[in-house]
Structure formats: structure tokens, C-alpha cells
1. From which structure (1, 2) was mean count of other Cβ atoms within 10 Å over residues 149-156 calculated, if the value obtained is 16.9?
2. Comparing relative contact order in percent (Cα under 8 Å, 6 or more apart) across structures 1, 2, which is largest?
3. For the read-out distance in nm of label points 7 Å out along Cα→Cβ at positions 245 and 269, a value of 1.8 was computed from one structure; give its label from 1, 2.
4. Out of 1, 2, choose the structure whose coordinates give mean count of other Cβ atoms within 10 Å over residues 109-116 equal to 17.4 when calculated.
5. From 1, 2, which structure was helix-only ellipticity at 222 nm (-39500 (n - 2.57) for each DSSP H run of 4 or more, over all residues; to 500) = -15500 calculated on?
6. Among the shown structures 1, 2, from which was the value 11.9 of Kirkwood radius over Cα pairs in Å, for residues 29-84 alone calculated?
7. Can you spot which of 1, 2 the value 5.5 was calculated from, given it is distance in nm of label points 7 Å out along Cα→Cβ at positions 53 and 117?
8. To which of 1, 2 does the computed value 63, 44, 31 (Cα extents along the principal axes in Å) belong?
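What follows is calculated from the coordinates using simple rules that are stated; it is not laboratory data. Keep in mind the model is a prediction, meaning the values are calculated, not measured. Cβ atoms are built from the backbone, for glycine too; each structure is taken alone.
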Structure 1
Amino acid sequence: MSDQYAVIGNPVEHSLSPAIHAEFGRATGEDIAYGRILAPLDGFRTAALRFRDEGGRGLNITLPFKPEAWRLADSHSAGALVAGAVNALKFEGGRIAGHNTDGIGLARDLKDNLGCTVRGGRVLLMGAGGASYGVMEPLLRELPQSVVVANRTVEKAKALIGHFAKLASDLRVGRFTWLPYDRLTNDSFDIVINATSASLKDGMPPLPREVFAPGALAYDMVYGRDTPFMTFAAGCGARAADGLGMLVEQAAESFFIWRGVRPATGPVIRLLRQKGKRIKAKGGP
């Protein structure tokens with residue numbers, strides 16, 4: 001019988017993770033089966049433990065269960081500890097290990113798939129929720145010149161900066177701060193990342209046109225279609241990209257954690273785009 005894995009969430013029917021992991025399994029020769037689990041909003045723990053008890057080997061976690069996945073884990077990887085979030089669980093030897101692969105997925109997509117150099121660049125990260133916590137550490141380790149966080153709720157932006165301030169200082173990131181959207185008119189950035197949920201509601205943050213430096217990359221973590229943010233950025237002369245590559249790269253890291261084999265991601269990204277997987281925009285696995 002194939003080793004069992006799944007993505008768990010609510011909703012979960014949108015997820016491309018089963019298709020991605022099926023391709024990884026075929027390409028690597030790993031004998032796995034990967035499905036979807038729709039858990040009740042108050043039933044994550046029960047559903048996850050039932051899957052484990054029935055022989056499941058690992059889970060990817062999508063909205064809204066990442067905080068509960070953190071609490072379910074017996075141990076946490078270094079990346080999960082820094083992020084304060086878990087998006088992958090590994091069941092082994094009666095223990096549950098929590099991991100976070102989101103940030104690695106973003107960093108690899110930017111560098112390897114999009115040819116975007118983060119080192120020495122000016123980065124604007126919009127949003128101060130779980131997605132931003134998940135990607136900040138790998139982003140800082142790419143050694144940008146500066147990282148500015150913009151968020152509608154000032155307290156959340158301050159908390160995010162405070163959480164990673166020591167790491168940014170240790171890595172000698174020149175500027176690490178937050179700004180309200182209406183104070184971004186005097187800044188321009190090489191990489192503008194939308195980690196808010198606005199695109200899921202066909203909206204976008206109140207972003208001034210001036211934020212895009214010549215040749216800037218506008219990156220939306222949502223995947224599935226051109227979002228209002230991507231359309232706006234393209235109209236400002238920026239190169240726009242969605243989060244499909246991040247999704248595939250974080251899935252590859254989960255696959256490596258579970259199987260000890262690192263699958264090639266480029267062919268899977270190209271396959272999904274060629275197949276026209278134009279699904280309703282969703283974020284996460």
C-alpha cells in the first residue's frame with residue numbers, strides 16, 4: 001500500500017497539492033498517495049490524529065488550521081520556531097514534528113524560477129499576518145538592503161518587526177521597519193510582496209504607484225489568476241507574478257522532509273501552467 005499523505009483545511013477543494021505531490025511521486029519513484037481532508041472548523045485535532053492513526057505519514061496544513069497544527073506538534077523545526085507557525089506535520093515513531101516550508105518556498109521561487117535577486121534589494125512586504133511571519137526569516141537570510149512592512153493595523157506591523165528585529169540586526173539588514181500605506185510615497189522598492197488576504201476578495205491594499213522602482217517585481221502569494229494587485233503593478237511598469245511557484249516550492253520542501261528526496265520543481269510548475277489550472281484564487285497549500 002502506498003504511503004499516505006494529505007492536505008487538511010476548510011475549505012480544501014481548491015488545493016493543487018494532490019496534483020503537485022502526484023507529479024513529485026511519479027518523477028522520483030516514491031510510492032505515495034496524497035489526498036484532501038476537509039475538517040470541520042472545530043475538528044482539526046480529531047481529523048489529523050485519525051489520519052495518523054489510520055497510517056498517515058504526514059500532512060500539509062492550510063487555512064484556517066495552522067495555529068492548531070502548531071499546538072498539535074510535539075516538536076518544531078528551527079524554521080517553524082522562528083516563524084511561530086506550522087504548515088507541515090510529519091508523523092514518525094509516535095511523535096509529531098512541525099515544520100514551516102512557506103518561507104523557503106518563496107525564497108526559492110524568487111531566486112530559482114523568477115531570477116529575482118533579493119540580496120541588496122529593497123523589499124516591501126504587505127501584510128503582518130501568518131503568511132508574513134512564515135516568510136520573513138528566509139527573506140532576511142537572503143540579505144536584502146532593506147525590508148519595510150506595510151499593514152492596515154499598525155500594532156500588527158510593529159509586532160512583526162519586533163519579532164524579527166534581532167535576526168535582522170544580526171544579519172546586518174540596513175533598514176528594517178514598518179510604515180503606513182500613506183507614507184510609502186517617498187519610497188520605491190525592487191520587490192513588492194502581497195502577503196495580505198485582499199486578493200482573495202478581489203481587492204488590494206491602498207498602494208501608491210510610486211512604490212515600484214524601475215524593473216520591480218510585484219509578487220502576489222495568491223495563485224490561480226491575475227489579481228487586482230498584479231494588474232495594478234503591471235500598469236505601473238512592474239513585472240507581476242503569482243504564488244504558484246511558491247506553492248510548488250514549499251510542497252517540494254515538504255516532500256523532502258517526508259521522503260528524504262528533493263524533487264525537481266520546474267517541470268511541475270510548467271505542467272500546471274500548461275494545463276491551464278486557472279482556479280479560483282486561493283492562498284496556501
Structure 2
Amino acid sequence: MNYKGGVGKTTIAANLAGEIANRGNRVLLIDLDPQANLTLSFVTIDQWLDLDRKGRTIKHWYDEFLDRDQDVSLKESVITPSVVNNKLEQGKIDMICSHLELIHVDMELSSRLGGNTERTIRSNYLRVLTRLQNKLEEINDDYDIIIIDCPPNFNLVTQNAIIASDAFVVPAKADYLSTLGINTLVRHVKDLEEKFNQYAIEAEERTISPKMLGVIFTMVSFYKQKPTAVQQEYINQVEREHRCFRFLLRENKTLFAMAPETGVPVVLGKGYPQQERVREEIQGIVKEILTLTRMFT
């Protein structure tokens with residue numbers, strides 16, 4: 001998560017999925033960003049249009065709840081992108097695709113909050129905020145890890161993702177605008193946790209405790225094998241307050257721009273020296289994430 005767009009959230013999600021799956025794991029990707037960049041990194045426009053017609057996106061799943069109050073399984077929205085799975089040596093990547101109109105879901109979810117009494121307010125709040133969590137529980141055993149790509153905001157869809165998650169990472173560019181909102185984001189997650197847990201305890205429901213694994217710096221420019229002095233200063237500033245991943249993801253516009261067109265994350269490609277360096281960085285990030293998640297779960 002990050003309030004700033006263009007910081008590499010989708011790149012991180014796609015490549016983490018590729019590397020983790022290629023280690024023999026079953027991975028589910030969920031795209032909650034209305035821009036649908038992660039979705040279109042794994043399926044073509046024509047494939048997405050077909051899913052849209054069939055009502056097999058996360059937006060249609062929310063529509064069943066909002067329009068018809070239906071308790072529909074997420075399994076009906078899961079797809080298995082063929083191109084990337086054909087590249088895997090082992091493991092599997094499944095996906096739930098996003099939709100450009102997912103932005104309207106936030107406003108409609110808001111209309112389900114509130115009530116005439118404290119009990120009704122609490123009940124509606126928990127029902128709306130645990131929507132994703134409850135349905136993911138039904139398919140948790142089908143996967144070793146679930147990765148959710150969130151939009152750059154803190155609306156109700158994002159809050160659904162946080163409540164459904166054991167942990168989260170914050171991708172960020174090492175610049176002023178990208179690092180500016182990290183403290184605010186962390187505070188908002190903490191506030192959400194406290195409010196949710198207050199209602200959950202009153203309703204005798206389970207509480208949540210999402211852990212921030214750290215900040216992953218992306219699009220880093222290197223000079224003599226080190227980040228440039230300007231970027232290093234921003235990295236140092238963030239490190240003073242938050243845990244940061246040891247491996248940094250270097251800038252490579254050509255590699256990362258081409259990947260969505262092929263349907264295969266950079267980490268699954270081979271051949272070029274630059275690609276090998278990026279693969280090593282992603283593998284390092286994955287190793288850190290898997291180590292940390294074992295500590296927290």
C-alpha cells in the first residue's frame with residue numbers, strides 16, 4: 001500500500017507472485033485497484049472483456065452483495081492466467097481481476113454503514129468491513145499465500161483488504177512525495193485496527209492485527225553499485241522511523257514496461273544481465289517477506 005500512485009505497487013505484486021509461485025507455492029493475486037494494471041499484466045484486454053461479460057471480476061462479486069445481498073463465493077471470480085503459469089517451473093498463480101468501475105463500489109459500501117442505534121451501527125460496520133475477510137477464509141486452504149494489490153487511497157475497499165490481511169508492505173520511491181505519506185498511512189492502519197477491534201470485542205467477534213513488514217524501495221537509481229546520494233538520503237530518513245527491506249528494486253523502465261505486454265513478470269524472464277540483477281533483487285525481497293511472515297503468523 002501507498003497513498004502515492006506510480007511507486008511500483010503493481011510491479012512488486014506481480015513479481016512477488018511470480019517468484020513465490022516459482023518456488024512451488026500456490027499464489028492468489030487479488031487486484032483491488034480500479035486502474036486494473038495488475039489485471040492487465042496477466043490477461044489481455046479481450047480476455048478481460050470476456051470476464052467482464054461473464055461477471056467474473058471483484059467488482060461483480062461486490063455487486064452481488066450490494067445489489068442482491070447475496071453471499072457469493074470468491075471461487076467464482078478466480079481465474080488461472082495461462083501465459084504466466086506456462087512459464088512457472090512449479091507452483092501456480094490464480095487471480096481475481098479488477099474492474100474500472102470498482103471505484104463506485106466504495107461509495108455504495110459507504111451507504112451500508114450507519115444505523116439508528118449503536119448496535120446497528122456496529123453490526124453494519126463489521127458486516128461491510130469483513131466482507132473480503134470472511135470470503136477469503138473459505139478459500140485460504142487452496143493457497144499458500146494471497147497477495148492483494150490495493151489502490152492508492154484508504155477507502156472502504158482498501159480497508160477490506162487490510163482487515164483480511166495478516167501483513168502488508170509499503171512500496172515507495174526514494175523521493176519526497178512518495179515517502180511523505182508513509183507515517184500517515186501507518187497511523188491510519190493503526191486507527192482502523194483500534195476502531196475495528198473495539199467493535200469486534202463488543203460484538204464478541206475476532207480482532208485483527210495487521211503487521212507492517214516494511215518499506216520496499218523501488219525505481220532506485222544506482223551509481224557505483226549504490227543508490228544515488230539524493231535517494232540514499234530519503235532512504236535514511238525512512239529507516240529512522242520504519243523497517244526497510246535490505247534489497248532495493250532498481251530502476252529499469254524498459255524491462256518493467258515490457259512485462260505487462262508479455263503477461264510474464266520480469267522475475268520469470270532469463271537471459272539479459274540487467275534482468276538477472278533485477279531477479280536477484282526480487283528474490284532477496286521475497287526471502288525477507290517469507291522470513292517475516294513466518295515470524296508474524
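1. On the way: 1: 16.9; 2: 19.6.
Traced to structure 1.
2. Numbers: 1: 17; 2: 25.
Going through 1, 2 one by one, relative contact order in percent (Cα under 8 Å, 6 or more apart) is largest in 2.
3. Working: 1: 0.4; 2: 1.8.
Source structure for this number: 2.
4. Working: 1: 17.4; 2: 12.5.
The value was obtained from structure 1.
5. Values: 1: -11000; 2: -15500.
That value comes from structure 2.
6. Details: 1: 12.6; 2: 11.9.
Value 11.9 for Kirkwood radius over Cα pairs in Å, for residues 29-84 alone corresponds to 2 out of 1, 2.
7. Values: 1: 5.5; 2: 4.9.
Going label by label, the one that fits is 1.
8. Numbers: 1: 59, 40, 32; 2: 63, 44, 31.
Computed on structure 2.
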